[in-house]
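K.L.:
Listed next: structures, encoded as structure tokens.
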Structure 1
């Protein structure tokens, strides 16, 4: 059964690949966005988020603070997969990466009790214009002094050129434990030794910090120092595995759609290409 599923995935990806315009087949340039969405609060209407993101024609979107299938997001008494809804509006593939269950935010109960839960989920997500061939989600260390359980999700993505890249999306703690969490992000558990890798997310630390310096032992910056949290603090990053990528443009967008504030973070957009 697993072999059949894998074969179907490969065939589906091949069909999608050949369905792309010929003008795109040789392109390895990507428009990458990272955005801490603050759980789609306050009313969980994803339409303004879709409009904001779609206007930038991104190829890959990494989302932090993703609350998914939670009780307070229900509509007509039914749980909603907001990541899938957003991906559908943007005509993109998607993967959600579980960090913790909202019913166990304080982590006092054994994780095994929530491992197979399908509701009350919290974590990160990746949306891709191109087929996602493999995924992995894992929890990061939660040392004493950190606030929440954090995680990272990865997606291996098939580009129109036929090359495969890996995209990792993570959100480090805002109180403590960031260095221990960053140490995992530079290992082969996340960064592939053979596949060019992009790492995006809210690192809750700025340029020059021990946390970012740790990440820069394995990644290059593919962004700018312009503030993305309240337009003054640079904590949302787009990084690329060393010597694989070059950046031609980076912009920090405003965090509004019309008069609606979408988040306390601003989306960051970088245009990158493989070397």
Structure 2
């Protein structure tokens, strides 16, 4: 039995992407396969993986093991820096599809810009070639900050999705504004907070809304995101928690509750910088 499916948001290329999905890092092996299959059977229609998670094979097995036809599941993967080149991304995606046992993915992202190599535009050009070859339906970026997005725009390219670290303490409003202007979908990794999740869940703005709406703090935070059309991909291998995370679309936060959570933004919150990290 499934819960109600998550609504979808439109992509620039004409596709649609579910607002809520399953993150899979750092799950691997049988645990990952079972988590993916269980999530899909519960109503998830978006699953997020990456080459560097070392779980693409397990994710693909879970997609195929689920009772839902593969074409009804939106599968995302990402490739790493060794494939940053116009002629390399097709090879990366062919290898990923072989690992997953799939014919195509619905979305492929450049995982990190890796500016030290200086090929973050070429990586996207390679991704467009892979799209033309039918290996991915949609194309996007991950962890691209304003300067790297502007380089794409200057070259005439606009990603359909940019997946970034985002939660109420790190709302990334500068990037969200750019995304809205260009029609890019914002996707949040670590949508429940990276290292300070307990503090976020205990914040009065979150705890009060949870009490008022008879929901969990995690549901409140995820609702804050999807209510802004931000795609969220929380990770969970627990079937009950998976259902809880998906049960966001039969309630709304009031304007006052949204504003209170907005006020949790911390200008000093640490963000994983693509200038210092990448793979």
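Read the figures in this text as sums done on the coordinates, not as results from a lab. Quick caveat: nothing in here was measured; it's all calculated off a predicted structure. Cβ atoms are built from the backbone, for glycine too; each structure is taken alone.
K.L.:
To which of 1, 2 does the computed value 1.4 (distance in nm of label points 7 Å out along Cα→Cβ at positions 182 and 206) belong?
P.N.:
Corresponding structure: 1.
K.L.:
Now a separate question. Out of 1, 2, which structure matches 16.8 when mean count of other Cβ atoms within 10 Å over residues 134-141 is calculated?
P.N.:
That value comes from structure 1.
K.L.:
Compare mean count of other Cβ atoms within 10 Å over residues 30-37 across structures 1, 2 and report the one with the greatest value. Write out the running numbers ahead of the final one.
P.N.:
On the way: 1: 23.9; 2: 20.1.
Top value of mean count of other Cβ atoms within 10 Å over residues 30-37, among 1, 2, belongs to structure 1.
K.L.:
Given a value of -11500 for helix-only ellipticity at 222 nm (-39500 (n - 2.57) for each DSSP H run of 4 or more, over all residues; to 500), point me to the structure among 1, 2 it was derived from.
P.N.:
2
K.L.:
Looking at structures 1, 2, which one was distance in nm of label points 7 Å out along Cα→Cβ at positions 70 and 198 calculated from, given that it came out as 2.7?
P.N.:
Details: 1: 2.7; 2: 4.3.
Answer for the origin of the read-out: 1.
K.L.:
Please state which of the structures 1, 2 yields 11, 37, 35, 15, 1 when P(r) over Cα pairs in 10 Å bins from 0, in percent, for residues 46-189 alone is computed from it.
P.N.:
Among 1, 2, the structure yielding 11, 37, 35, 15, 1 for P(r) over Cα pairs in 10 Å bins from 0, in percent, for residues 46-189 alone is 1.
K.L.:
Have a look at 1, 2 and say which one yields 51, 46, 43 for Cα extents along the principal axes in Å, as calculated. Could you put the intermediate results ahead of the total?
P.N.:
Values: 1: 51, 46, 43; 2: 54, 42, 31.
Computing Cα extents along the principal axes in Å on every structure in 1, 2 gives 51, 46, 43 only for 1.
K.L.:
Computing distance in nm of label points 7 Å out along Cα→Cβ at positions 238 and 262 gives 1.4 for which of 1, 2?
P.N.:
The read-out was computed on structure 1.
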